[in-house]
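Asks: Multiple structures follow.
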Structure P
Amino acid sequence: MNLNNINLAEGYLREAKIRLKYAEEALKVDKDYAYCVRSSQEVVELSVKAILRLYGLEVPKTHDPGRELVKNKEKFPEWLKNNIGEIEFISRWLSLERIPSFYGDEETGTPPNEIYDEEYCKKALESANYVYQIAEKALNETKERFHSYLK
């Protein structure tokens, strides 16, 4: 546990929170479901990478960092271990949506805005919020441990 990792994790979560806001706006105001899904994927990626940083683990240069949580499961507290399977599933699922949410389906000629509907977008956003909340809890616990260590 070091201050650099805490600062980086805080930065990732700050960016994730902004993307959550934009994903919600894309859903509710703009009805831009592809953008909502894309932003939700970024929230999950940043949140998982924040968790990895907080526990001093290598942060992979991938859009699907969830499998790193599984590989390092023994390094996490019990409450986090209990959520890793779901986080990994969400990370994998939304990472697979990254390309079609940007470019659509080039084989069928379907643009991104025609691939997703409101329900799919809501599920992506709910899943992103779930992962973000867990990462935020991990950050708060790590900061508490760090500050008590300094005392």
Structure Q
Amino acid sequence: MLWRRIAHSQRLTAVREHKVYMSLGANLGDRESNIKLAIQQISELIGPVVRQSALLETAPWGFSSANTFINAAVCSQTSLSPREVLNATQDIERTLGRTQKSTDGQYHDRPIDIDILLYDDLQVNEPDLVIPHPHMNERQFVLQPLSEIIE
């Protein structure tokens, strides 16, 4: 439990910290730099990254491309809600140049992709946010880095 002093108040308020596991992938531009910049932004916008996997180079999954991916997984401590984490990851993606999300079920090359895999033991089932990630167990490029950092 983290305690924070509220501005203009002498009262201390408990802030619940959550563990959120995320996968990252990039196959456009300076892939390794994009991953590192995304991790830095996660630390700044979501919360400190407490675990980080090694980088893994993989073939594209779900579509054809000559560009291979660099993948990684991180665990961050956050006081944000799952919705706030999603909004932050989408902001990071836009900042790093991602313009196209796969809304039609088709995957595309991208400078960065960040997916929320797990948020504590919470289950979320909303149209644009499902936790645990519904396809993570089908994807070795997610499972291998995740296995390095999960408790």
Structure R
Amino acid sequence: RRVFVTGHSAGGYLTLMVGLDKSYLQEYGVDADSIAAYLPISGQTVTHFTIRKERSLPEGIPVIDQYAPCNKARKDTPPFVLITGDRNLEMADRYEENALLASVLKNIGNKKVSLYELQGFDHGQVYVPGCCLVANYIRNFIADGR
């Protein structure tokens, strides 16, 4: 169990989807719960704006359907470490979306979720300190003998 999944922006969205909706990895014979941790950086937690655009839905209005990580929240998961930039500098609603997902997960009893807001970093910059958090998480995971 030393596989970690991470990604920034759209990669963060995909990280959330494969971790919360077990069907994506199951298609390849992998149990999503066998992953050590999911560490998305600035991922969308509602339906991705590209999907909303393809459906001609209005911009700025969140949709939570089968393509939304929030809709796939589960109680029993590996750790989820949600990382975003500064809510005042990030893409619109990105921090708030991640806070919503963290709240939903906690409210259904998931005790393996944490949320980090990296002050002073916008969407294009947050991956640099975000990767440092990811590297430290992995280093500590291994040092703890897990």
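Asks: Could you figure out which one of P, Q, R the value 33 for relative contact order in percent (Cα under 8 Å, 6 or more apart) was computed from?
Replies: Label of the originating structure: P.
Asks: Of the structures labelled P, Q, R, which one yields 30, 12, 6 when semi-axes √(5λ) of the Cα gyration tensor in Å, for residues 55-110 alone is computed from its coordinates?
Replies: Considering all the candidates, the number was obtained from P.
Asks: Let me ask you something else. Determine which structure produced the value -26000 for helix-only ellipticity at 222 nm (-39500 (n - 2.57) for each DSSP H run of 4 or more, over all residues; to 500), calculated from the coordinates; the candidates are P, Q, R.
Replies: Working through the options, I get structure P.
Asks: Quick one: Kirkwood radius over Cα pairs in Å, for residues 23-78 alone came out at 12.5 when computed from one of P, Q, R, so which one is it?
Replies: P
Asks: Who wins on mean projected area of the Cα convex hull in nm² among P, Q, R, i.e. which is largest?
Replies: Q
Quick note: the coordinates plus some simple rules give every number you see, no bench work behind them. Given the structure is predicted, the values throughout are model-derived calculations rather than measurements.
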